[in-house]
1. As an exercise: relative contact order in percent (Cα under 8 Å, 6 or more apart), calculated from one structure in 1, 2, equals 38. Which structure is it?
2. When distance in nm of label points 7 Å out along Cα→Cβ at positions 29 and 53 is calculated, the result is 1.5; to which of the structures 1, 2 does this value belong?
3. Identify the structure, out of 1, 2, from whose coordinates Cα extents along the principal axes in Å was calculated to give 59, 25, 23.
4. If distance in nm of label points 7 Å out along Cα→Cβ at positions 5 and 69 is calculated from each of 1, 2, which structure is the one that comes out at 4.9?
5. helix-only ellipticity at 222 nm (-39500 (n - 2.57) for each DSSP H run of 4 or more, over all residues; to 500) was computed and gave -18500; which structure, 1, 2, did it come from?
6. The value 1.8 for distance in nm of label points 7 Å out along Cα→Cβ at positions 13 and 45 was derived from one model only; which of 1, 2 is it?
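Computed from the coordinates by the stated procedures, all read-outs in this text should not be read as laboratory data. Owing to the predicted nature of the structure, the values given are computational and were not obtained by experimental measurement. Cβ atoms are built from the backbone, for glycine too; each structure is taken alone.
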Structure 1
Amino acid sequence: MSRLLVIGCGGVAQVAISKCCQNSKTFTELCIASRTKSKCDALKEKLQPKTDTVITTAKVNADSKDELVALIKEYKPDAVLKHFLIRTLPSWMRA
């Protein structure tokens, strides 16, 4: 039983999210967050009828440290899964 926050809603993220939703006993709650909330909402509408995982969506700009921190504090996930391109990784997240 865990709360998972997924940042990103592109093709690879959608596959990962779909797989997580197939394991509702492990991923009981999942928040899909992306710059384009409408993509998150569309994926939620597609998956929610097929899973017991409770899916929510949020808008977040992954380039904004403040937005990410605020979302993490608000949602309080057990884990965060990042699915956006490395080339778009904000400078503050680079090693």
Structure 2
Amino acid sequence: MSTINISLPQEQVSLIDRLTKTYKFGSRSEFMRSLLRLIQFKPTLIADAVTYPFKTPPERSVKKIIHGFSKTNKYSAGFLKDLETGLSQSDFFKK
């Protein structure tokens, strides 16, 4: 078995330690190997990790998005118009 070294912020080290203990892994290495096996089994996890915390919006209809913003009564008419213009120019959102 090979050994690698990685640098992590203390917060992430603490998270690994906490999860290792909570889920009763024998060591940090066992925990990390388990994560790698999970990624091999479900490669879409990497796609989620790459875009986190940004997620693909579930709604693609410009009309529905504008309606959702509008019904909160938190946004000015000018903002809503600009938002509609921007979304309409995107290839991602449906007109």
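1. The read-out was computed on structure 1.
2. This value belongs to structure 1.
3. The value was obtained from structure 2.
4. 2
5. 2
6. It was calculated from structure 1.
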